[in-house]
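Please treat every number below as a calculation from the coordinates, not as lab data. None of the values given here were measured: they were computed from a predicted structure. Cβ atoms are built from the backbone, for glycine too; each structure is taken alone.
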Structure P
């Protein structure tokens, strides 16, 4: 693990991540609504997230918490899948808990889901995957 001057913590390069919780959710969209994805990292930890809509990369290794507006409205998203890959590293000396909350909004109702795990040792990394199929 190396320090990266542009990040707030150590780089995740060459770090082996344990597979964490995988989430798959069908999300009902509204006709012309704007749909947003929010990714919030918990417990004072550090992360990177990559987001794809089908084969289009929307977010490339975004650090820590963020929110994006998807490039299509509700009905244009119907039948498409949003794929989120989040690697979270334990940076907090107070806890070995690692958590990520995914929120999808703009459809029939907002969806909130927190995924969490505990690492076995300090500076451990867990890889979370979330897939949202728009219906």
Structure Q
């Protein structure tokens, strides 16, 4: 899982990417106790689905998540607590890469809507995004 995530995070086949993969692999292995909570997630849960889709969420080991000074344990605990909050609320469960329209705002602007969004590019910014779409 660690090497696959390293290849996913640093896909370019050059010496710099190889060095980053090795550094990532070493950090992930050294901090494996910090992200243990991700390995304990039930496979049938929404977080379990996200872990499968996003290479085990290993980007939490290498990249900042919400706050650049957080350590790996704080990042993982934040994600796990987010999903504990979202799981019982079906209206907050938006599949990865999709949008859910909350309200149409056509009275203000044609085709304007407020939506929950789960874009893959926002994986280091939070798990659920509230956006205005045209």
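Please state which of the structures P, Q yields -11500 when helix-only ellipticity at 222 nm (-39500 (n - 2.57) for each DSSP H run of 4 or more, over all residues; to 500) is computed from it.
Q
Out of P, Q, choose the structure whose coordinates give mean projected area of the Cα convex hull in nm² equal to 9.6 when calculated.
On the way: P: 7.8; Q: 9.6.
Among P, Q, the structure yielding 9.6 for mean projected area of the Cα convex hull in nm² is Q.
Out of P, Q, which structure matches 18 when relative contact order in percent (Cα under 8 Å, 6 or more apart) is calculated?
It was calculated from structure Q.
Given a computed value of 0.80 for FRET efficiency 1/(1 + (r/R0)^6) of positions 59 and 107 (r between Cβ atoms, R0 = 25 Å, to 0.05), which structure among P, Q does it belong to?
That value comes from structure P.
Have a look at P, Q and say which one yields 1.4 for distance in nm of label points 7 Å out along Cα→Cβ at positions 43 and 115, as calculated.
P
Quick check: 3.3 is what I get for distance in nm of label points 7 Å out along Cα→Cβ at positions 19 and 51, calculated from one of P, Q. Which structure matches?
Q
Name the one structure among P, Q that distance in nm of label points 7 Å out along Cα→Cβ at positions 27 and 99 of 3.3 was derived from.
Clearly, the read-out refers to Q.
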